[in-house]
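No value in this document is a laboratory result; all are computed from the given coordinates. Model, not experiment: these values are computed from the prediction. Cβ atoms are built from the backbone, for glycine too; each structure is taken alone.
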Structure I
Amino acid sequence: MTDEDDDKLSQTLKRLHDILKANPYLESISIIENPEPLTLESLHLAISKKAFKNLGLFASQKFVSICKVDESFSKDSPLEELSTVLVILNPDDSKHWNFRKKLFRQHYINNKKKLSAELLLSACSLKLKPKSAEPFNHCRWLLANNGDVVDEQTIVSQLKVCEHSAESYKQNYYSWNYRFWLIKSFPRFIVLKEELDWSKLWVESHISQFCGMNYRFNLLLLLLENPNPMLNESYNFKKENIRIFISEFSFVCDLVLFYPETESLWSYLRLLLLYCDANEIDYVKNCSKRLANVDKIKNRFAVRFKENIIAENLF
């Protein structure tokens, strides 16, 4: 590679950094065939395939070479600028995120403005690769280590990041795991029943995605583990457990009747059935009509479902 090529890559790298800094709310980042290395239109950033490959390699080599002589983690280190670009180009590489953690720990703990900017950068990295574990791990670390400045707005924005990444990539378990961690870690900012209402709408509109159903099941268990503290002594937890899961069982049976060819719904129904059986919840008595209708369905998923429940002695 010639000095002229290095200069062009350095200029493109600088421009990419400036774009990311000036546009923290990018709506999309895509890799396309294009003569121009970078194109920005209405918050949509396009990187040419050739530039993407060359930039990533050039920036990574430069990062490694500077690391050999600069371990100060100073605010004005060129590593900060390089890592900003590298986490976008290759969000799966943990070393760049780890550098940013060290930089943040040294200079910006409980700095609300920098926390917001770092969370936005993490969200931006998911625009290109929504199913990437490292950005979610970085967000988790940021929130866990900057608790003094985390507020409701911060958590709501992170829930939106989870929703967008789950929409962008089916069965995005990294996103769902992070969302559940948010719910458990910041209950003061989240109304659990509102989250259950949201998850019900998600399941109804994404019937082929089991991750969302599994998330909802865990929310139901969390609700039982953390009942309303204002409840009086006469509150019957066992009856509430039965009510919640019979209601959910009925909800899923109805979905199966509408969408009998959707495997994820049959899997979710079996999960609920296993829970009800283990907790001595009489789903047959409470859902007999729905179960009779479900039993009439004749397809490969219905056959497999019946074979499984018979093998497990659930009927």
Structure II
Amino acid sequence: MNSEAIIECVPNFSEGTDSIKVSRIVAAMQVDGVRLLDWSLDTAHNRSVVTIAGPAEAVIESAVRGAGKAADLINLTKQNGVHPRIGSADVIPFIPVSKASLADCALLARQAGLQIWRRYGIPVYFYGAAAARPDRQQLEDVRRGQFEGLRDAVHKDASRRPDIGGPELHETAGASAVGARSFLIAYNVHLRQPDVTAARAIARDIRASNGGLYGVKALGVLANGRAQVTMNITDYQTVPMAKVYARIQELAHRHGAELDDSELIGLIPQAAYEQGAEWITRIPNFDPAEKVIERRLEKPLNWLTA
């Protein structure tokens, strides 16, 4: 790998209501050379997302430290949320930004997973481009049953056991899914009416697995009393965000619903940003200096103090 390569990592932690805990996790991730690009609490899904970038080895160290601190602070036996999860540090994806390939990031994911097990005793599943088995390429297949279901399944079904560590999950921290992927856009659209049935119908019709838009994963949920279509757009170059939004509008009309505001979780690449596009204007207080990764790399956030 090129010594000047920049790698992004976007760990997702299963805590979105306690800002002190999340702040302590973020503070633990400070490593020389690693830039803090974004972090957020999602109370509705009881989840937080942190975005970091920098040289490969430093980013690995930062992510591994975050997983360790999350295991100290988040007890999954006392945690629940709308969003599927299997671990305190639930998902840790590595993404190439510059002078690195997806294959490079797959190797980094393997290194990080090994360190998470060796240091903290947290078993690891590899997914995406880092998957060790074809049936684990899709994250939703790894997380099937969530923490509670997987905790039981590993004793009954050898095919559900972790790739590293285990076979049992960590008693309170579960397991981590560590992977490599291309840029993913996490995008949520709210409906004006608190009609989760309509949100689920829209999600069903737009997701790729049901014959909808290519590269779109979607769920309909009730979040903070609001019906929401929560989506991951995994190939924004093939299916631009404007097309996703237009399709959401069509489906909302079909199912008798109206769209309200939208939100982005984490950052988007410059190539996905469309100034003045309707999908952008429906995101309150959207600032490209804060939400576009290439711009945020120039002016990263200050690291938190524990």
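Once distance in nm of label points 7 Å out along Cα→Cβ at positions 65 and 193 is calculated for all of I, II, which comes out largest? If you can, show how the numbers build up before the last one.
Details: I: 6.2; II: 5.0.
Going through I, II one by one, distance in nm of label points 7 Å out along Cα→Cβ at positions 65 and 193 is largest in I.
Suppose you compute distance in nm of label points 7 Å out along Cα→Cβ at positions 41 and 297 for every structure in I, II: which one lands on 4.4?
Details: I: 4.4; II: 3.1.
This figure was derived from I.
Starting from the value 3.7: which structure in I, II was distance in nm of label points 7 Å out along Cα→Cβ at positions 17 and 129 calculated from? Please report the intermediate quantities before stating the final value.
Details: I: 2.1; II: 3.7.
Comparing all candidates, it corresponds to II.
Of the structures I, II, report the one carrying the highest value of mean count of other Cβ atoms within 10 Å over residues 57-64.
Working: I: 17.4; II: 23.1.
Of structures I, II, the maximum of mean count of other Cβ atoms within 10 Å over residues 57-64 occurs in II.
Just checking, which of I, II has the largest value of volume of the Cα convex hull per residue in Å³?
Details: I: 174; II: 125.
For this comparison of volume of the Cα convex hull per residue in Å³, the top structure is I.
For distance in nm of label points 7 Å out along Cα→Cβ at positions 49 and 185, the calculated result is 1.2, so let me know which of I, II that is. Each step should come with its number before you reach the end.
Working: I: 3.8; II: 1.2.
Source structure: II.
Taking helix-only ellipticity at 222 nm (-39500 (n - 2.57) for each DSSP H run of 4 or more, over all residues; to 500) from the coordinates of each of I, II, which one would give -9500?
Details: I: -22500; II: -9500.
So the calculation was done on II.
Supply the structure label, taken from I, II, corresponding to relative contact order in percent (Cα under 8 Å, 6 or more apart) with the calculated value 10. Let's see the in-between values first.
Details: I: 10; II: 18.
For relative contact order in percent (Cα under 8 Å, 6 or more apart), the value 10 is produced by structure I.
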